[in-house]
Structure I
Amino acid sequence: MSRWVLHVDLDQFIAAVEVLRRPELAGTPVVVGGDGDPTKRGVVATASYEARAFGVHSGLPLRTALKRCPDAVFLPVDKPAYEAVSADVMQTLREFGTVEVLGWDEAFVDAGPAGDDDPEGTARRIQRRVHEATDLHCTVGIGENKLQAKLATGFGKPAGVATLTYESWFDVLGDRPADALWGIGAKTAKKLAEMDIHTVRDLAGTHPDTVAKRFGPTIGPWLVRVARGVASARVTGEPWLARSHGKEMTYQRNIEDWDEVRREVVRLAHDVTAEVVAEGRPAVRVVVKVRYAPFFTSTHGRKLPEPSSDGDALAAAALEALDRFTDRRPVRLLGVRAEFGG
């Protein structure tokens, strides 16, 4: 029997938490990022809807955000505060069934067998309870599997409820570009376009073997299944496990000496090691991120010879990944990310 899956997504979560802490900011443009100083280098972590109206969004340089919205209130990132509020939200969601946490601000909820309940009614009750418990608003997407529920949320924002099912799938998504699907990004969409596959309907109607010739025997058929709205409906209540831990540093002056770049990468790798050890799971891969001046970003990764939580091993892998960068232009940001196995 099919089941209803709900996807709960907290609206403008980080900005909303900050407004709860500072009620006087309600209705004003709020931008969270870095240490809260928009004259320094850094990027936007999140922006309130009022700030988004000015073109401010996650990943935008803080200085650009200041130019676009000079009247915005800029605040520093406060990770512990967001984690605490997120924990309260997830505990509230567990009142309604099995919860699969995806991150601070989103989770799947198993709403029971399809046809045996009123999923929209459940969604409305979730919204009320989350607001009662935390004063936060959320959007709820309803689907017959996790893919449908996740995509439905986008049609319900902000603070609404939307449903996407096998029956409505192509009416809603058929003529949209392939990268409207969860898991398909711009690079994959570009490769699909080279095969004359442009829309969700195009991809769904393509034989899996045809797509497999370009993307491989695993990814190719998976792409077609996603385009047809097919995915797992199983919501697991197992504790959420991070897929990776990482550290980034934006430098207020460009680093032009690549010996210094190497030293910084080693330092970041050892900082990440502390989080890997605390996680209690060994890393299997290390990824290095370099953002050149003025703002071009590239990444390279290195698989570890064997899973490890050793700082020297992670640092060595990070340096090997760094060696894959052939451009030696000045650097404005460095990042090291340790990834865990499945």
Structure II
Amino acid sequence: MIRASAPGKLMLAGEYVVIERGVPALAVAVDRRLSVEVVPEAGRRQWLVTSPALALKDAQLKAVPVLAEVVARVPGLPSGGRITVSSQLGEGADKPGLGSSAALCAAALAAFWRLSGASGPPDVHLAIAAHRASQGGRGSGYDVAASVHGGVTLFHPAQGSALPVIERLPWPAGLHAAVFRAGKGSSTVEFLGRMTSWRDEDPESFDACIEPLAAETLGLIGAFREGNVPQILDGLAQVQEELQTMDRIGELGILAGGQCQLLGLIEDAGAIGRTSGAGGGDCAWALTDDPGRLAAVAASAAELGFSRLEVELGGAGLRVGDDA
């Protein structure tokens, strides 16, 4: 038996522009994890998947496309056995958006790579390719990189024939953050599809919205790299403003699923509210230079039925073996 685990993640900056304009994406791993156990069985001719989180018991590999893509990319594997997936990242339609499919891809590839007898760790770019293939060729791969590396990652997407580049950054001293559940899950693939349709049908209005979002995101990332908290907070607010403008003009539904109300109460408490990832539900960030404001956000959120997501930021990356 081989066990591997990978952390969930939250996107802080780069939503949509990482794909549409090649702008870097900033993501933060959390301490909640997803684990994969792989047990080969002599004489078995297929891999069977069991996972309470996915509501599967002895399912065929094709029931989980990302696992099928991983297995197809690792040479020298036994012909079959059992795969067990356990997750702390939520389950069902209302899971909080912590990147469970990316964590599953990273952990599964690490486990099967070890099982194959290959030397060294698997290449993160192989994991990104498997994850993209399982999503119909969509996605930048930032979420897989965050699950592999852990901590705070700055993901520079592939440009032409160049591979993506991943940097590890420190969390800025004096920047305080909390994450709150909006209460409704969402599909990143669905939102990417809406974005693509808008871009193809009305490229002029699309460009008028995506360009300012890309520019503000680059400014925010520069401030984050420097650790300049006042500039970071200003950049976060500017990025969110441009995202909301894009959402309104493109009629995308990014601020649906409780996002608008949750972001409003965060701002009323004096913090900066940020959509995490594609939006449409899932989670929202509250960020500030005054940790007391986060307590005020939590109190207001509880009154309206929104809960704080109990996670530690900067979770460890991919683990394989007994300590996974």
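Work out Kirkwood radius over Cα pairs in Å for each of structures I, II, then name the structure with the largest result.
On the way: I: 22.2; II: 20.1.
Result for Kirkwood radius over Cα pairs in Å over I, II: largest is I.
Given a value of 0.85 for FRET efficiency 1/(1 + (r/R0)^6) of positions 49 and 161 (r between Cβ atoms, R0 = 25 Å, to 0.05), point me to the structure among I, II it was derived from. For FRET efficiency 1/(1 + (r/R0)^6) of positions 49 and 161 (r between Cβ atoms, R0 = 25 Å, to 0.05), the value 0.85 is produced by structure I. Taking 16.5 as the value of mean count of other Cβ atoms within 10 Å over residues 33-40 derived from one of the structures shown (I, II), identify that structure. Structure of origin is I. Given that relative contact order in percent (Cα under 8 Å, 6 or more apart), derived from a single structure, equals 25, which label among I, II identifies that structure? Here the read-out was taken from II.
Ranked by mean count of other Cβ atoms within 10 Å over residues 41-48, which of I, II sits at the highest value? Spell out each step's value before the answer.
Details: I: 22.4; II: 13.0.
Max of mean count of other Cβ atoms within 10 Å over residues 41-48: I.
Every read-out reported here was derived from the displayed coordinates using simple, explicitly stated rules and does not represent laboratory data. The structure presented is a predicted model; accordingly, all values stated were derived computationally and were not measured. Cβ atoms are built from the backbone, for glycine too; each structure is taken alone.
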